[in-house]
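What follows is calculated from the coordinates using simple rules that are stated; it is not laboratory data. Source: prediction; values computed, not measured.
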Structure 1
Amino acid sequence: AWLRQANEVCVVMKKAEAERLQAAGAGCYDWRKPRGFDGHISEDELLYRFVTSFATTADEVDRFGQLIA
């Protein structure tokens, strides 16, 4: 939904895809639509927030990349 500039990424994603990622161990959380958001979100989609930290390993990033590929 926005260009990434930090350790957080917000994306519009189908609910079923988020459930699949969560079942595979990915942590993502539905997020409320901010004021001024002019993107379209369908009935079967939500805005999701992904966050990394100093403790996130390269292996975890690689595994997540495989999940979304």
Structure 2
Amino acid sequence: FHGHSYTGNQLGCAAAIENLRLFESERIVDQVAEKSKTAAEFLHDLKQLPHVGDVRQLGFMCGIELV
């Protein structure tokens, strides 16, 4: 048998389960669309800066190209 170092770690599994519970109870995924619009407004202003080549966003993930 070859397993990974962290396979079945009780603390890691407990933390993952609690995170999944929070995602459901706080409806995190449902909030992403609305909150990412606010982030997009903030990121739009960055495009005007002289050292910013491009700003890309998908949900809460964003990339800012510095030139």
Structure 3
Amino acid sequence: KFITLNGPAVQNKGMALFPRKINGLYAMLGRQDYENIYVMFSDHLHFWHNAQLILKPTFPWEFIQ
């Protein structure tokens, strides 16, 4: 049985789910715009609504995926 991730914060691939909750919330890192790194928190494993920018590329080689 497969259950998909839902919500505007999980539109693209390249996400990493943390193995344990942080402050009672599920946490995930991802590249929502294929360039910057975002962190997301959710109280429900399958629904992700908000992403916070945590890291932008600084050097030209960081843009290459």
| task | Rank structures 1, 2, 3 by relative contact order in percent (Cα under 8 Å, 6 or more apart) and report only the one at the top, that is, the highest. | result | 1
| query | Among the shown structures 1, 2, 3, from which was the value -17500 of helix-only ellipticity at 222 nm (-39500 (n - 2.57) for each DSSP H run of 4 or more, over all residues; to 500) calculated? | reply | 2
